[in-house]
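Computed from the coordinates by the stated procedures, all read-outs in this text should not be read as laboratory data. Here the structure is a predicted model, which is why all the values come from computation and not from measurement. Cβ atoms are built from the backbone, for glycine too; each structure is taken alone.
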Structure 1
Amino acid sequence: MDPSKSLVFYIIREKSEDAAKDFPNLIYDIRNAYVFVDVIESSPRSVTLSGDASYKSELEYLTTDKPEKFSNYSFCAKLTITQEDYLTFNKLRQFLSHHRYEYRIYSNQLHSYLPKDSELINLEFGSVNLKTFEALKKFSLIPIYFSQKNRNYYAINLTDKKVHLVNPHLLAFIFDKTIPESTMPELSYPVAQDLNLFSAMYDKQLIPTDFYQYFQKSTKVINNSNFDIDNPGRKVFIKPYILEFNDKNGEFYTYAGPEGASMLLMSKILRGETLETCLLRVLKEELGIAEDFVGAFVSHDIEFDRDREGRLTPRLVVFVYVDKIINKDRALQMSQTGWRSVDGKIPNLTTQNKSKS
């Protein structure tokens, strides 16, 4: 394998039942998946994989020699693969995304974890059309991912260093054309501060998938409820679940208790507030646990309860993701894990993942 054309990825897992059996068990599962042309054991710690008979990739289990950034992970394997072999990579990525254990893939080139959703094509393998690349490069955009489902490119903007959603309609117009414009504000807008945060946000449905749905609007709150969150015009309760970002792991975590007993807090949208300004007030003033939030997702499920006057009032279930909780003792003190809605239910955190953004 030509090192100059090779890509390196790390496959990691946080927890282990038996470290001595982790790698052999994974290889056993890969063989039984019947998605690879060849799985050949080179040594007890190394195998070659082929999803395409034309290429071979090496998967090596790392123990004491794993990178420092993965020192706290129980499982770490290094995948070395040629740039032309996207077929093998995609097969492995799909296999890991459906595995009974939760594996993550880290790109050594991007210095970032990849989103778990394998429908988002990783363009490190050169699968982007060259003319598309040149059209975007003119406007300081380097495409990183392509959504097969939504036909969207997500690109790094070389000017602000953020991840942008590219306008597919305007891209189709400028594709293969010589145009006089040197700037084009309608070509893209930022959706994440960096690639690592983008991956975590994409996994939690915090990234826009329709360009004009959030064009020239705030992208901080992704609304899956179809409820008017900018001008409710009536009393609306909110039930925000607060989750914290772990930059080292590239994931969001609940702070208090298991899924159903996470930080459960109650508030309402005050007159003149939008949901976004309401969440900022709750985090900064009511709770004093964060100055801002990275993103929020409004669940499709809307609850109802009665206010003090006995009037039926809608309650929005909102998952709020913050960079850091700054006062964790107060956060625990303010949480209300014993509360139940009028219908007797406490929505599970997996509700968000079952809903479509």
Structure 2
Amino acid sequence: MKALVAMSGGVDSSVAAALMKEEGWEVMGVTMKLWQGPGGEAPTAGCCTVSDAEDARRVAAQLDIPYYVWDYTEEFMSGVVEGFVEDYATGRTPNPCIECNRTVKFTNLLAHAEALGYEVVVTGHYARVTSDSDGYHLWRGVDPRKDQSYVLSMLGQQQLARLRFPVGELTKEETRKVASRLGIRTADKPDSQDICFVGQGDYRQFLGSRGVTPIQGPILHRDGRMLGVHHGITNFTIGQRRGLGVAVGEPLYVFDLDEDSATVMVGDLSDLAVDQVTLTRLSWINRPVTGEVLAQYRAHGQAVPSEISVQDDQPVICFVEPQQALAKGQTVSLYRDNQVVGGGIIESTHYNGTPSSRPI
């Protein structure tokens, strides 16, 4: 039995590799080179740094498993970065980690592993996969604080059939204890928090480096007043309160970004309310469901009671209680209890049947 472990250099994937070897698998470690700067330089922050690869190499040597760095920079650019830039330039809020999982990690890497005769690909995600006569099922990880099933919700049966998530059965503390027991050098390494290709910089600076030219436009109040002029909708996100560049003596929040007219719409807190979203690119883990679900729209957010239906050939999520500050481009993961049933991308948001970009 042969297992390819995607090793990021962190404690989770290090322990995943160790556990697979303890189970008797023939293990190979691979670090995916996903990003490099314009001059070919490696990132200095976030994931995918030279130091991360060096940590992974040393752990692999400690575990006595072969280790390689595979270059996926072209696939990452076309499958993740270009979409990220386009989405932000048009007022959407993408999640590049979900796209990376869906395309590069669990499409390109899986294909490469299969070509080399590896039955499974292993990662350090906090999630679980089970199987029965109905197929493969994706579940939340045991540790609710570290659960990463949200970023895996757009995977399908063919992918889940060949994936293993060993640390999904552990809490983070248990993972670190396993690492300490085995003397793994990354046992106390902090988790990475940054987008790998943005690092510690400002995503707006990154967009500028990719040729996105900010276009000036109006800042309009919900009641029709023009409050000022902005210097690009990429400087704003839904729900933003600070740094708007206008002041009217009351708290203001961004509730809509209109890329066609380059308009930033602001209003009071109530304008952030959303009770319904339409989805695009909806995919199901096993089979389509309708009716009651739990909907999660942020990686570490709470899943909220909702109902999914099809209206005018579009999947629609209706929230039992209105939610705040949802944006086009966000991923919504759908659950039944702790089981992931599917996921999709927000195409539009509504309140009381009216689009959030409702006319003045």
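Summary of computed values
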read-out: For percent of Cα pairs over 26 Å apart, for residues 15-174 alone computed as 35, the structure of 1, 2 it came from; value: 1
read-out: Source structure (of 1, 2) for Kirkwood radius over Cα pairs in Å, computed value 21.8; value: 2
read-out: Parent structure of the calculated result 2, 8, 15, 18, 18, 15, 10, 7, 4, 2, 1, 0, given that P(r) over Cα pairs in 5 Å bins from 0, in percent, for residues 151-302 alone is the read-out and 1, 2 the choices; value: 1
read-out: Given 16 for relative contact order in percent (Cα under 8 Å, 6 or more apart), calculated: source structure among 1, 2; value: 2
read-out: Structure responsible for 19.0, with mean count of other Cβ atoms within 10 Å over residues 111-118 calculated and labels 1, 2 on offer; value: 1
read-out: Ranking 1, 2 by FRET efficiency 1/(1 + (r/R0)^6) of positions 143 and 247 (r between Cβ atoms, R0 = 25 Å, to 0.05), the structure that comes out highest; value: 1
